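Structures for review follow.
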Structure 1
Amino acid sequence: MRTEHYNPSQLEVEFSHALTKLQKDLDKYLIHNAITKVENQIQGDNPMLLFHLVDKDGDPHEIVIKVIQRADKF
């Protein structure tokens, strides 16, 4: 299916929601940190996921993921 609308595209939005739902699965691979919350901001130009984490010492950390679909190449 060709992408007709970007910013955000349907694929970007669906992929962002999928990553959000994988929080518990991702948590298993984080040896020294635990995900406490995921913010899914999909309203803007490109969806952004903000992962809030806490390490074993109780210190907070953040990981930001921007989801960007490249233009279709047909």
Structure 2
Amino acid sequence: MTIDEGATFEIESRWPAYKQRNVGIAFNFYGANFAKNMMTAIQLVRDHHEQLKSQGETVWSIPDDLKNTLDDLLTGAI
């Protein structure tokens, strides 16, 4: 999977587009923690995407610690 497809998958598999839109419309729609965690996770994925891109990578990869952090942000464990 390309880095663009991978980054999209990492975000949308946890926070589907409709949930992102709902938070964009009403920040507290799912609660402030959900919104903050979602925005943090999206930024982490964007940063990782940019890092891969700057290294000349074309295939998506994600370290286990980042995957675990994203999962924790989804469940509210962070």
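The value 38, 23, 17 for Cα extents along the principal axes in Å was derived from one model only; which of 1, 2 is it? Source structure: 2.
For mean count of other Cβ atoms within 10 Å over residues 2-9, find whichever of 1, 2 sits highest and give me its label. Show your work: numbers first, answer last.
On the way: 1: 12.5; 2: 15.4.
Between 1, 2, the highest calculated value is found for 2.
Rank structures 1, 2 by relative contact order in percent (Cα under 8 Å, 6 or more apart) and report only the one at the top, that is, the highest. Between 1, 2, the highest calculated value is found for 2.
In terms of mean count of other Cβ atoms within 10 Å over residues 34-41, which of structures 1, 2 is highest?
Top value of mean count of other Cβ atoms within 10 Å over residues 34-41 goes to structure 2.
In this comparison of 1, 2, the computed figure -22000 for helix-only ellipticity at 222 nm (-39500 (n - 2.57) for each DSSP H run of 4 or more, over all residues; to 500) is attributed to 2.
Every read-out reported here was derived from the displayed coordinates using simple, explicitly stated rules and does not represent laboratory data. Bear in mind that the values here come from a model prediction, so they are computed numbers and not experimental data. Cβ atoms are built from the backbone, for glycine too; each structure is taken alone.
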